[in-house]
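Following this line, the structures themselves.
Bear in mind these aren't lab numbers, they're just calculated from the coordinates by the rules spelled out. Only a predicted model underlies this, so the values are computations on that prediction, with no experimental measurement involved. Cβ atoms are built from the backbone, for glycine too; each structure is taken alone.
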Structure I
Amino acid sequence: MTTEILTLCFAARPSPNGELHILGATDLILVPQFPVNISCSLVAKLRFHKIEEGLKEIRFSIIDSDGKPLQPAPPPQQINIQIPSGASSASAAIVVGIHNLQIPRAGEYEIGLAINGRQEMTAPIYIRVPPAQPMGQPPGLPG
């Protein structure tokens, strides 16, 4: 099994023909203050080979820098992998929407992906307040 994509984004939707539509995939979220609630999606695209066919349990997690979960983990997703005749592999897209994820403070967080109870991949997410702009200076210009 190969993890082709693991990301946090602002919207995602798999299509029936195998495409995965992702909007706003990021590892940096800028917010005006803390605590803050955000709505987001966790997305994984996985590739399985013929010997890996069968039922899989997919779990996502979000933890802070101390290893504590931000909220209860989203419910596990069940997928049944079947490789089409004549193909050597097949991909599966998993999208889990999270509404009102409470972020208590700025910092580095981590999204995790586990398959059948085994941690497969993690990805960092940085959540910050943008730096203050000097008075009268447009954002993005050096001071």
Structure II
Amino acid sequence: MAEYSEDYHARAESTDEGDSWATGSRGEFEVGITPEFGGEFDGPAPENYYAVTLTNCFVATLKVVADNSDQAYEKVVADGTLRLRPDDGSTVVDSFDLDVEFHVDSPTRKTESILRMTRRNCFILNSVDFPVNVEHEVVTH
């Protein structure tokens, strides 16, 4: 994989009013304190975006690896679950599970290799200090 030297900026601004605020990074969206954290916001919490980040790093990496390997595919479906659990009086990220379906017309010998290479090169998944479990299935049509 290529090496990158990039900076990504995010901004958040909140007042003392309410349980949600605007945040952004190449677009603006709302985030807030959801009921499970004592708030009343009925939208995504920062933890939802963390799960989105981990899931989509795999998808983006797979797209690059597949393209570089001339592996055509119909679609990739990735379902990620970020698990928070209590640990010695506080809540921590316990693990992240990712189930991936890689839909291809006909698998080749390199199809499984592409999925393994994606996991090895997904730098955001590799940067966390909690267990990351990736299960994949090649689906043919």
For this session: Identify which of structures I, II gives the largest calculated value of Kirkwood radius over Cα pairs in Å.
Result: II
For this session: Rank structures I, II by distance in nm of label points 7 Å out along Cα→Cβ at positions 5 and 93 and report only the one at the top, that is, the highest.
Result: II
Seminar exercise, completed: distance in nm of label points 7 Å out along Cα→Cβ at positions 101 and 125: greatest across I, II for structure II
Exercise. To which of I, II does the computed value 18 (relative contact order in percent (Cα under 8 Å, 6 or more apart)) belong?
Worked result: II
Problem set entry | For distance in nm of label points 7 Å out along Cα→Cβ at positions 117 and 133 computed as 5.3, the structure of I, II it came from | I
Exercise. Upon calculation of helix-only ellipticity at 222 nm (-39500 (n - 2.57) for each DSSP H run of 4 or more, over all residues; to 500) from the atomic coordinates, which of the structures I, II produces 0?
Worked result: I
Exercise. Given structures I, II, which gives the highest value for distance in nm of label points 7 Å out along Cα→Cβ at positions 37 and 69?
Worked result: II
Problem set entry | Which of I, II yields 4.6 [distance in nm of label points 7 Å out along Cα→Cβ at positions 85 and 109, calculated] | I
